[in-house]
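The data blocks that follow each hold one structure.
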Structure I
Amino acid sequence: MKQSSSEGELAALLRGELHRYSAGEKLPSSRALVERFRVSPVTVTRALAALAAEGLVVTRPGAGAFRAQPRATGRSTGDTSWQQVTLSAELSGEVPRTVEAGGVLATLAAPPPGAVELSGGYLPDGLRAERALAAALARAGRRPGAWDRPPVEGLTDLRAWFAREIDGGTGTLTAADVLVTAGGQSAITTALRALAPPGSPVLVESPTYPGILAVARASGVRPVPVPVDVEGIRPDLLERAFSASGARVLICQPLHQNPTGAVLAPERRRAVLAVARAAGAFVVEDDYARMLAHEDAPPAPPPMAADDPDGTVVHIRSLTKATSPSFRVGAIAARGPVAERLRAIQTVESFFVARPLQEAALDLVGGPAWPRHLRTVARELRLRREAMGAALATGTPQGVAVPPLPRGGFHVWLPLPDGTDETALAAAALGAGVSVAPGRPYFAAEPPAPFLRLGIASATGPREIAEGVRRLYASWPRGRAHS
C-alpha cells in the first residue's frame, strides 16, 4: 500500500469514528492508533493533520488530538453573485479572459483507486529516480548559502548548464541568455505574458497541449489554430495564419508534439523560422520532450533555438517530465531585448525559483546517476510503447485504425470513428476502471474528428497498460469487431 493511500484510509476510518466522541473529548493516543491500525507514526500524524485541516479535530502538542467543537451553522455566506459580473467584464475591444483549467486538471487528477491511469503525463513512482533526487536535495540543503536569496534570473552554473544543453555545446547560448523558471508551465505563462499583449492573437498548433490554451485564454489573448500533420505544423497554413491574424507569436512543440507525437520535419523547421522572421514574429519552442526519447528513437534534431542567431526563438526546457512532477525546475532561453522583458515578468510574478531546488538540480544533472536515469527512462518508455501498440492491435473496435506510435514522449493520439462521443466514451472507460483523456480540450477551435489521448508513462508498467487497453475496449459502445 502506498504511504499516501494508507494516510487517506486511516483518516477515513478515524473520520467515521468521530461520532463516538463528544466535542472536546480526547481521541486515542498516537501510540494506540499505531498499534491498533498497524501503521507508522508518520501515517498517524499525517492522518490527524488531514482531519485537523478539515476542522474535525484539534491537535495540541504534548496533549494529543481532540474532537473539535461543531461548526456554526446557519451563518450567512453573503451574496457573491456580483463576482460573475466583475470577473467577466472586459475593456472594450479586448478578448474576454477565460480562466478554465479543466483540460489541465484532467491530466493532473488521480484516478479512482483500482483504476488504470492512461490519462496522466508524468512518470510513475518507480521511474522518478527518487533516491537520486532525495540525495541531491539533502546535499543541496546543507551547502553554505543554500537558503540565501538566489539571483532572480537563477544560479549562474545552472543557467550555464541549460545553455549548453539547448545549444548542444556550440557556444551560441550563454548563461546570460537563460532564465531559470519553476518548470515548463511557468515558463509558458511567462513567455506568453511577455510576448503577447492582452487582446492579441497567438498562433498555436492544432491540436496542442491544453496547458498552452489555458494560459493563453487566462492572459486574455486569442489562440489561433494552425493544423499539424505527421510531419508537424504546416508551414503553408502557418504563413496564411500570420497574414490573416496579424499575430506576432507562435508557440509550438517541434519534438514529439503533445498530443500527436509528431516531429517537425527538417525542411519544415527551416520554413517555420523563415515564415516567422518574415512576419517579424517570435517562435516559442516548448521543448518538453527532449529528455523523453525512447531507447530505439533515431537521433533527435537539435532545438530550433540552436539554428537561430537572430533571437526569433524563445526556447523552453524543463527537468520536470524526466524526474518528478514536484521537481519544478525549468528554463527559458532568449536573445536580445526580449530576455529582459521575460526576466521582468517572472520577477513580478514569482520573484525567483527556490535556491535549494536550483542547487539540487545542479547536483542531480552533474552526477553519474543522471545519464543512467535517462537511459532507464528511455528503455522503459520503449517497453511501454511496445506494450501499448500490441494491446491496441488486439481486438480493435470496428472503425478504429491504430496510428504509428511515436518513439518519444508519453502519448498516443488515437483517432476515433466519426460520430463517436469521446466524452461519453471516456466516462464509460472510467466506469470500466481505466482513465483516458478525450481529445476536445486539445483543440483551440472545433476539432476535425474525435480522439482519445492515451498515456504510456503513468501506469505502473507494460502489464498494466495492456490491462488498461483491455478495459477501454470492453467499454466501447459497439464492442469488439475483429482481432
Structure II
Amino acid sequence: MSKLWGGRFTKSAEEWVDEFGASIGFDKQLVFEDIEGSIAHVTMLAACEIVTKEEAEQIKAGLNTLRKKAEAGTLAFSVAEEDIHLNLEKQLIDEIGPLGGKLHTGRSRNDQVATDMHLYLTKETKVIMEAVRAVQEALTKQAELHVETLIPGYTHLQRAQPVSFAHHLLAYFWMLERDYGRLKDSLKRVNMSPLGAGALAGTTFPIDRNLSAELLGFDGIYENSLDAVSDRDFIVEFLSASSTLMMHLSRLCEELILWSSQEFQFIEMDDAFATGSSIMPQKKNPDMAELIRGKTGRVYGNLFGLLTTLKGLPLAYNKDMQEDKEGMFDTVQTVKGSLRIFAGMIETMTVKQETMEKAVAQDFSNATELADYLATKGMPFREAHEVVGKLVLTAIQQDMFLLDLKMEDYKQASYLFETDIYEVLQPKTVVARRNSAGGTGFTQVKKALDKAYVILGAVSKK
C-alpha cells in the first residue's frame, strides 16, 4: 500500500531507507497524547461545522477504540507508516473506513507532533515536580533528626568550620526548591497549543484554535504559525532545568559516596541502594549514588544534542527536528528514576553521629572562632587572623588541637584571651553561635526547617 502522503511519488523507498527515516520506534510513546489531541481536534472541527457532529462522534468512537487497544498493549505499529501519527490515522481508517481520513482536516503532522510533545511534557514536568518534592521531604525528615549533629564543613575539600548536619542537608533542599521553581515556571512555555498552525502557514478552514487549546487544557495558543511548528524552546528549557537538577543530585551523590567510604565513615547506605563485589567479599559499593552521578552527563548530552540540532535550522519544520524526541524521552525517564532512587537513599541511610562529632573535635575548624573572639574585644580582624594562625602552628608543632593548648599558650599569643576561650572553642558552641540569618546556628536551622515544612505543606514533628 502506498504512503498516506504518496500521491505525487512514482516509486517507494527501500525498506532500509524507511527504517532509517521512521520515528515510530520511539514516538509511539506519544500514543495517548496523539489520540487526546485528535479527539480535541475533531471536536473542534464539529463545533466549527467543518465536519458533522455525527462524523465527529464516529471518529471519536474509533479513536477511543484505538486508545483501549493501546491501554491493553494490543495496538500494533508499523515502520511502513513512519510515525505515531500516520500509524494511528491508518488504523483509524481501518477501524471506521474512509471517514477516518477527515480527521486530518485543518492540521498537519507538523502541528500535530508539536501538540503531542507539549501535552507529554506538561504531564511529565508535573510528575517530576512531585518527585522533587519527595526528595525534599526525605531531606527534611533526616535534617529534623540531626539539627544538633555536627559535621565538618569543607571548602576546597579541606576542613573549614563545623556545621549542623541538618544545615548541610537543607542546603540541598533549597537547591531543589530552585529546581522546582524552574520546572514550574517552564510550564508557562510548555503548556501552550500549536494545534491548528498547520504545516507552517495556518489553514483555510474556519477552525477555532482557542477551542482546541481549551479542550486540551492548554493555557493559550502560539500567536505565530511558523513559530508554533518550529519552536522547540520548551524542550530545551526542560532539558536545561533537568540538567541543573541532575547537577544538584550529582553533587550530593559525590558527598554520599565520600561519606560512606572507610576514610569518612559518616554514613552507611542502606543495602537496597548498594551492591557488592564479585571478587572482594567485604565490599559495599554505593552504586546507585554513582549511577545518578554518571547519568548526569547523559542528561547534559541530551541538552547539548538538541541545542546543536536546532542551531542552524531555518523556519519552519525540518526533518532534523525528529531528533528532538529521544533525548526528551530519555531525560524524563532518567530524571524520574534518579529522583525516586534518591528519595529512598536519603530516607534509609544510617547517620553515624558519633563519628561525625569525633571528626569536628579533632581538627582546627574552630580556629575562626578564636579570630572572632579577639575581634569582638577590639583587635582588628586581620591582626587577629595572624595571631590565631600562629596558635594553630603552635598546636600542630605540639601534635595538639586548639582545645589542648594551655592558658599560658593563649596568654602568650594575646593578653585578650580569658579562660572562657575553652567554652568558646567547643564545637557545639561554635555552631550554635553562628546565628545570623541562614546560618548553621541551631536556632536558624530550626527556623529553616519550619520554612521547609511550610513549602512542603506538612507539619513538623517537633
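Every read-out reported here was derived from the displayed coordinates using simple, explicitly stated rules and does not represent laboratory data. Every value quoted in this text rests on a predicted model; they were computed, and no experiment measured them. Cβ atoms are built from the backbone, for glycine too; each structure is taken alone.
Which one of I, II has log10 I(q)/I(0) by the Debye sum over Cα atoms at q = 0.09, 0.19 Å⁻¹, for residues 55-230 alone, as calculated from the coordinates, equal to -0.53, -1.27? Considering all the candidates, the number was obtained from II.
Taking distance in nm of label points 7 Å out along Cα→Cβ at positions 247 and 327 as the criterion, the top-ranked structure out of I, II is I, with the highest value. A value of -12500 was derived for helix-only ellipticity at 222 nm (-39500 (n - 2.57) for each DSSP H run of 4 or more, over all residues; to 500); which structure in I, II was it taken from? So the calculation was done on I. I, II: which one has FRET efficiency 1/(1 + (r/R0)^6) of positions 367 and 391 (r between Cβ atoms, R0 = 25 Å, to 0.05), as calculated, at 1.00? Corresponding structure: II.
Each of the structures I, II was assessed by mean count of other Cβ atoms within 10 Å over residues 271-278; the largest value belongs to I. The maximum of distance in nm of label points 7 Å out along Cα→Cβ at positions 39 and 447 over structures I, II, that is, the highest value, falls on II. Assuming 39, 30, 26 is semi-axes √(5λ) of the Cα gyration tensor in Å as calculated from a single structure, say which of I, II it is. Working through the options, I get structure I.
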